[in-house]
Structure P
Amino acid sequence: MADPVRRNDPCPCGSGKRYKECHGKLAAAGADDPDNLAQQALRAHSQGRIDEAERGYHAVLERAPGHALATHYLGLAAWQRGERGEAERLMRASLERDASVPDFHNNLGLLLRDTGRVDDAIAAFRRALEVDPRWLDAYSNLGLALEAAGRFDAAIGAYRAAIAARPQLAAARQNLARTLVAGGAWAEGWSEYRWRLVAQGLAANAPDPGAAPLPASLAGRRFVLHAEQGLGDEVFFLRFAPELVRRGARLAYRGDARLAAMLERTGVFALGVAAKGAPTSGPEHANLEPLMIGDLPWLTQAHDAARFPDALALAPLAQHVRAARAELERAGPRPWIALTWRGGVASAGPARTQVKEIAPERLGATLAGSRATWVGIQRLPREGEHARLSQGLGAPVHDASGANDDLERMLALLSLCDAYVTVSNANVHLRAGVGGPIHVLVPHPPEWRWGLAGERSPWFRAATVHRQAADGDWDAALAGLAAPLAATLHRG
């Protein structure tokens, strides 16, 4: 159980008042008092016991119909279950009852953003700040909504306002970093990006303001690089490791075990590669300086796009290449075109979604008429998706999705394909490591690695970027896919 709320703590209801001045006033009330019951339900909700919380909110509403806090957080629980319509109804009902709670406006704004009503979301976040300018989470959420509207300068302004009010607000600093890097303000962006560890709960303390980037010579120094975030980011940031070696350092690595063998083959990690959490004690690991790989752009001062490092070169194993070639030749003649249509992880509730997706039948219809052997490498394809893709293409699709279970097999397969058409996902980074054309469908707002505009990313020189419009329309992106892919098919 969590520690009880103390009298001078902020009230958990989000009013901005101290507990003793808000729901703490019910201390003398009986156990069945609606406000007491609401606090118990809210405490269960905050600890992830949603079923218990919902029972508690219903008990409150039986005793006090229309109780604002119970109504609102019952709506939040409905959202976490994926019931967005019911969630909105309850959240709006709570605001009709009590519009003075900033968190009510903030949560409604998150739901509106999640359902694509960005202008309404912006208005809700602004209303939260009108109710209580100290409710700084609303500044970060306002910034995210402004990004979704394509108003990136305004988003930066919202993040800066939050940071000015509370310099230790790590989420706002991480969001500012992403937006700056996406827009090409790399020096400030990478410096702010150091706050991501605090924002993600991976570090307890703020970045050291006295720390400095690495010097030009690292002769005699030994580092252990530690992975963070997801597999794709892990491969992405390792492009900076060869620069440390060039400066004279010797490296060890601790990361995803699925990558260990291919990273060993790069020759970059002279001090060895092992899984996350593997010990770095003993004489062979003496004097290892730890570095988080997401700090490498800042540490190496990656401020000039013309000098950005290419993806770390990855060499597939010969036996896997032979097996992949035989598989593809059985599927059909060249050119071999790999396809994926979804990446990321869906979330229900206030967490920002990470899904990047386009309907497989729509992707297929865009590519229909081209002569190629189509290879589906979507991780965990849903039932019927290959059939829908095939129907759109008017051609069969070879299902190679099982290669995702063995990254060595996937690396070999990607090394042989003549092109890869995909949304941004981990396999994009593997493809970049073996080379070859990539056509990336980038949803709006874009991830920072793809920049804010244009058909190219300085991080992926072999990739052509096809961007979804701010209103969610894919027409222009898909229309722009045909011509450059046709050139690839012709070469194939």
Structure Q
Amino acid sequence: MPSIKKNFIYSCILTSANYIFPLIVYPYVSRVLGADGIGACGFVDSIIKYFVLFSMFGITSIGIREVAKAKKNKENLNKVFNNIFWTNALFTGLSVAVLIAVIFAVPDLESYRKLLFIGVLKVVSNFFLIDWFFRGIEDFRYITIRTLVVKCLYVVSIFIFVRDKSDYDAYYLLTVLMISVNSLFNQAYAHKSISISFKGVNLQTFIYPIAVMGVYTIMTSMYTTFNISYLGFVAGDKEVGYYTTVDTLYGALLALFSAFTGVMLPRMSSLLAEGQFERFKSLLSKSANVLFSFSFPFVFLFVVYAPEIIGLYAGNEFENAVVPMQISMPLMIVIGYEQIIITQGLLPLDKNKAVLINAVLGAITGVVLSLLLVAPFKCIGSVVVWVISEVIVLVSASLFIRYYIKFTFPFKLFISECIGYTPLLLILLEIHKVSLQPIWSIIIAGALTAIYTFIIQRYIFKQTNLVDLTNSLHTIVKKNNKI
């Protein structure tokens, strides 16, 4: 079994690359395409994401979990893979058919028709990507190397083919082709581990958990994607461009912790399968410690320096994205903790109904608030909808995890971390008053934040959370290998 430390490093590189490479090209394309071009791509992609979600319909989470359980038996692994793969094929076929019908049936989408057909390719490519399989068998090394190579080609292509405002379709096509090329590599590489066959396939095997998780992902999208689509319809492409800028930056910040939870899901499922329940709860606690230890400094830094960061990242045309970014930053803590108790807790526990209820509550909140707030407050209203919806999901998930395994929110740790980082916030506010070039202001503030974080974690809180956590998991893996 691969080392948890190596998997975490690979997953960090992988997940970070999914955001860092867009960060490399975004300052360029935002200035070339402008808020309207970025907004048009963002609006269309928000629609396409719905069809991707329906085509994947819970496949990713269930696929990772079931493959992780079956990976030690090749025959069983092959059976599990084909059942999930062909179930995925069914949902993808339906999704593509409905999408094509929508493209021709909705008059308001006529001007976006070219981009939407590119989106059809994205839906199909996501089906063949089968990243859930590689994550389930924990082959993070292959995923990472493949992703880095393809993304390097993507960056080069962007600078070659995206040259003026009219090239927004080329930008979206290249972004989709990146997924297509990855899927081709995956299909070729997967044949070393499994063989695709319809023989003996029973689509009913996983249809219930996949359907539950599929509804969950659709419901989740109602407060993470619906507000973007609705924003495009009621406020136009430019407002979507502002929102997309915030979403891209925020996603890059959450990438590291998402990499961590991506590694943890198959391992937490394995722990439960082996009956190590107390160790399971212990790792949940340590995961929360890791989150709180490192999220507060990022939140404070990016709230204070949002004007400079937005200006350098996207350009002066996107100054209206500053306030939405400041509002969205606490989501690092909210969504980070959600990932712990849902991805590492409720999913490995097979509490699919609880996960679904969380999503339904978030969806209802998201849709209702979108109808009330997006039209009058535009991008700011859309971000507020996002934040409130995520808080509702967090509260619901916290109640469920407490009910099932008596795991409660660590209020004492949360408050102590908040108090411990309050002086950093005051320091950043004072430094922000000094007149400096934006780039130097950010560099100095970032360096001070890193130094302060190291000192307070090492000498005040005396924390070594991430090291302790990976060591604990590594010890479990070594013991299992000896059995």
Structure R
Amino acid sequence: MRDDDAGLQREQAQFLLSSLDEDLSLESGQQEQTEPRTRSTSFLDGLRGIASFWVYMAHHIPWMYGSPAKLEYGFGYHKEYLLGQLPFIRTFFSGGNPAVAIFFVLSGYVLSISSLRLLRKNERSTVYRHLASALVRRPFRLFIPVAGVSLVFAFIMQFPDAVRPHLAWPVPQGNLPLELWSWVVEFCKLMDPFRSHGVYTAWFPYDPPAYTTAIEWQGSFFVYLSLAACSTTTPLVRMLLLAATGLLLLFTYQWSLACFAGGMVLALNDLEGYDDTVMRLLSGRSKLVLYHTIFFTGWYLAGQPSNTKDAERSYASPGWYYLTQMIPSVYYYHEYWRFYNCIGAFMMVFAISRVSWMQNLLNKPLFQYLGRVSFSLYLVHVPLLWTASDRVYRLFGRICEEDMTTWWDNRFPIPDVGPTGISTRFLAVQAVSLPMTLLLAELSTRYLDEPGMRFSKWLVGKMKTTLGSYSK
């Protein structure tokens, strides 16, 4: 090897080494002492926890009441009026779609806030190194928990007929080696950032909600590249670029990336306080009224009746006819609800970040705990629903899959009395299923999610050691 080539490679190693040094110090908080005092954003964890619970409920409601469940309809749809169909209330029963949009807005915020702080101090070289290291760590953070949960379910698919789930999809392979090979193939597809992932495209059969993890991976690329691309601009130009990009993505059916862009806009606004310029014109009471109006408007929009390609479910619901007509045509006959999901999620996150009582509520121990286990709760609840929770439903008299009989069927039938969504049988099932799911989510958090984060940091440290030896 020529001396100039060796010197160049040493310089490259030293550059990467300094990247890892700075990145690890940022994560450990060693540089936080030099930064201006910033407000806590722990309430965002509570919001993430509530969103995960919405997803949990959105999958249990059809299992109990059939699909499509009436609680997915708008209040007054075809002259049917149920308490759980009321605006705002409906999201607690069928809010899985707006929850996904909230996840992506929060991810855009969290993934960008540290880099935006550094750009605010004009530390561009540190930002580039920080982004490079984050790109290394991100897939381990996302996919280690998915791999662990889905692999366990792949084994369960090969259990005896009396134990494994009987579903129209996914179906078990002929034997365990074929099942494991199928898992490997599907998992590789899930990790491919260049594939399309979504409700009407590619699902991950061993844990269907994990399709959003693939979108998180794509969104991470988008956030890191966007931050690098606009790193040389002023904060105001950066805001205009991110906002314009987000709107362009939103109106061209790139709804998930639009949510990530929205999260970056909110993070930059929190740092620069652009909304303060407008709010100075209002009194304290007027500001509070405006923030609450934004929040409840966003909540209403996020709760659009959905879950079918035919938008008739939306425009036939009172209060939604004209709003549905205003959706860009590219959304029709696809996931038409994503347009207002994105707008609503953005408005809700913004408003919550400005209303103290909402933040205080989300900082309560219950919501903080849900936030801590939210990723695992999101991943484990469907495999558990297909297996153990299904047996609980059967035990209390609700048989969802008619082509399968078990010892559990109708052992302790409970009359189903009361409003849809809070009827006696459903509440009895949740008294067993929800604690069981939270227990599994806790175990997954302890033994998959948190170790995944530690492994990614260990990997960065290992790279630091290797590059340090090479650069000498």
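Read-outs: derived from the displayed coordinates by stated rules, not from any lab. Please read these numbers as outputs of a predicted model, since none were measured by experiment. Cβ atoms are built from the backbone, for glycine too; each structure is taken alone.
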For distance in nm of label points 7 Å out along Cα→Cβ at positions 134 and 310, which of P, Q, R scores largest?
-> P
For Kirkwood radius over Cα pairs in Å, for residues 398-445 alone, which of the structures P, Q, R scores highest?
-> Q
Have a look at P, Q, R and say which one yields -13500 for helix-only ellipticity at 222 nm (-39500 (n - 2.57) for each DSSP H run of 4 or more, over all residues; to 500), as calculated.
-> P
Relative contact order in percent (Cα under 8 Å, 6 or more apart) derived as 23 - corresponding label from P, Q, R | Q
P, Q, R: which one has percent of Cα pairs over 40 Å apart, as calculated, at 24?
-> R
